[in-house]
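Q: Please find the structures below.
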Structure 1
């Protein structure tokens, strides 16, 4: 049976995409757990191992579309894209959380799945590393917001920059705190 895990990152951010990854583990990867519990260095190391030894794909929904369809629908769409982009079709997909995307594959929602199911942990890690790289690149264009450090979350520096500088095309205008 081919099993995939799916997780997303960036739901609560004020800027940047919501990103989902779908991962099928070909071989066990030691040290998998929720990406938030790993150091950036360890996340990066594990992400490289997963990408080199497993089957994975990504889905992204940008801030403009998040504003149009809402963050919940955008999250499900990113997950759906990640699943559809897999080069092989899994028999079963475990999705972190309580909602599943609209796909024609058997999906099971697992609350806290990123700590329970290795495929979800791997998806969590791949999605987080990929999205963090996007935000680090955005920081080079817009350093005042501190994206390299806050990854788009509403830190004091980010909120102050929004107040003083306004928003960018990468901000989610429907999120409280972006338009002041």
Structure 2
């Protein structure tokens, strides 16, 4: 399906130069002179090689439709992650780099959405938010009560996040998996 380049979003699969690419990041660039263009960071589905491409906003690109399947996270190591399809109970392994930094938030039995093209996994989407426990939190500095002040904290999975001053060690919080940011205190 042809779409305008300004409609490209992270996670889209594009057919470009005879190869299939997963869009990792996009940036709209508006120079002072001339028309705006889109800079797209993408990864080849087959080889894993990363590339970047620029298109004018009016250009069209071929977007591929991927099949989405609900899967359950089973286990992982430093290089790979194993999932199980919910319907067929078939297990498959993907490279850890396919999930990227959000892989640190994978928990046993977590429901994820895996995108496939021609039966081959190309992208993994975690839930938007997860509940984690704070295992380290710096003490609050007296007088530092401004609403916008945050302090560093460490989660049970080892990820460091900026948390509000009222969060203490042992508190369970909701974290955004995309950028590892604090959302709210868990209820």
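Q: Taking 31 as the value of relative contact order in percent (Cα under 8 Å, 6 or more apart) derived from one of the structures shown (1, 2), identify that structure.
A: So the calculation was done on 1.
Q: Suppose log10 I(q)/I(0) by the Debye sum over Cα atoms at q = 0.21, 0.24, 0.26 Å⁻¹, for residues 29-76 alone works out to -0.81, -0.85, -0.88; of 1, 2, which structure was it derived from?
A: It traces back to 1.
Q: Of the structures labelled 1, 2, one was used to calculate Cα Rg over 2.2 N^0.38 Å, giving 1.02. Name it.
A: Working through the options, I get structure 1.
Q: Once FRET efficiency 1/(1 + (r/R0)^6) of positions 61 and 149 (r between Cβ atoms, R0 = 30 Å, to 0.05) is calculated for all of 1, 2, which comes out largest?
A: 1
Q: Shifting gears a bit: Kindly point out which one of 1, 2 the value -500 was derived from, the read-out being helix-only ellipticity at 222 nm (-39500 (n - 2.57) for each DSSP H run of 4 or more, over all residues; to 500).
A: The value was obtained from structure 2.
Coordinate-derived values only; no laboratory data. Since this is a predicted model, take the numbers as computed values, not measurements. Cβ atoms are built from the backbone, for glycine too; each structure is taken alone.
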